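Before anything else, here is the set of structures, which you'll find just below.
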Structure P
Amino acid sequence: MDPWDTPKLRAHARILIDSYRRWTGLDLLGEDLSRSTDAELAFAVFYAPRVIVSHGTQADPILNYGNQAALTLWEMDWDSFTSTPSRLTAEAPEREERARLMATVTRDGFIANYAGIRISKSGKRFRISQAIVWNLVDATGDPAGQAATFDRWEPIESATDRITRG
């Protein structure tokens, strides 16, 4: 079974889409999918050609969603990804900036054009740019976490990589 193909994640895909439109006025996938079934929506979000991730509302939020592009970029399977504290997607020096970003999103609803450095499970570093981060709100208007999407990232070479290539 595909990780996106559960009632809970079908509903979560709807929250991702609806919350994004609520805060930005735009369609997350570039087209109006409001008439799509939850299963169609979940499939489209999971296989979108852009990274889409979210975390819950815990004090130290845990990732609760990553589409296929996110799983590939962070080099994790579904179970590993969705048990990772969100803060661990950034290196320790980047975490303070990430925390400020999340506070701004909490206050303002969303932020556009975010850039930052992230790290994969194997330690590969990459810079994301033009990311949009937004608050998730469920159908009753209650906070449901925060999400991010981006389609621009580039690897960051380490000194070891440069020396090895000579």
Structure Q
Amino acid sequence: MSTFSFDFISEVDLQEADNAINQARKEIDHRYDLRGSNCEVELNRNDKTFQIRAEGEHFVTAALEIIKSKMIKRGISVLALDEQKVELLGGKNVRQTVKLKAGLSREDAKKVTTLIKDQKLKVTAQIVDEKVRVTGKSKDDLQNCIKVVQGADLGFPIQVDNLR
């Protein structure tokens, strides 16, 4: 009897994030209400973060809203954004760093496994590194599991990977 498996992961497609930030930069440059704000947005792929710098907190907030709208259009959940505190740099200049969440934290992985166990489906869920591996003998059980987890309001984005 063969078993089937898949992984629940929480990843952000960095290329899509890059595209969304580039689109947001263009809009920020052309928006009348952001003129003279010296607003800059910079993506750091290695750290999976981006920074917004501007002359005033309200400009940073406006820029972040533009970025969020562009990310939603590109299929990136705003739940994947971990907004840090706005920092004062001197004068009117401020910056805000936003982390892109990658991988499931221990607590998030436990939430997923508990949710699956509570459904009493004929599948087993185990935490492997920063993902949750789900195995079962029936593809139908696995698909039901996917529907339940993706339909739940977990507070973080979740995707399915390695369906076999």
Structure R
Amino acid sequence: MQYFLLGYMGSGKSTLGKALSAHFGVAFIDLDERVTAALGMDITAFIESKGELAFRKIEHTVLENLLAAQEKDAVIALGGGTPVFYNHMDVLNAAGTTVFLDVSVVELSRRLEGDVQRPLIKGKDDLTEFIAKHLFERRPFYSKAKHRVKGDALDLASVLECLA
């Protein structure tokens, strides 16, 4: 079975994905790591030089290749914006189990404060306002997930309970 974890940056997709994959004894795949390998450079540097849309095209191709590879037993942590572009949510819902990690704006702001590695929040003056606006735009896509686990202290047990 394929499990796709989605949510805003800082929601815990990679951390919970690793725990979930260990629990099920399946592979863990971080889409951002695959995209970085395809780019041959850091995502931040790529977006700064070529723009977000060029990045999203490559991310789309990497996701298509991953799904075509038929790695059926895996937990896959998506990028925060992956569900928003193309028809990704329809494709992901058809391919496996999608789980939206729904963390509050306040908690996301706390987790991301001072993070200079993420290109979309780099240099933002009012991080909380930016996250709130961005999350509002992305929520309709995230809400198409088959499962939603909500909270500011998500852990493996809460994800497993959501999947039960």
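Any read-out appearing in this document is the output of simple, stated calculations on the displayed coordinates, not a laboratory observation. Worth saying up front: this structure is predicted, and the values here are computed from it rather than measured.
Out of P, Q, R, which one gives 10.2 for mean projected area of the Cα convex hull in nm² as computed from the coordinates?
Considering all the candidates, the number was obtained from P.
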- Name the one structure among P, Q, R that log10 I(q)/I(0) by the Debye sum over Cα atoms at q = 0.16, 0.24, 0.25, 0.30 Å⁻¹, for residues 113-152 alone of -0.53, -0.90, -0.92, -1.01 was derived from. R
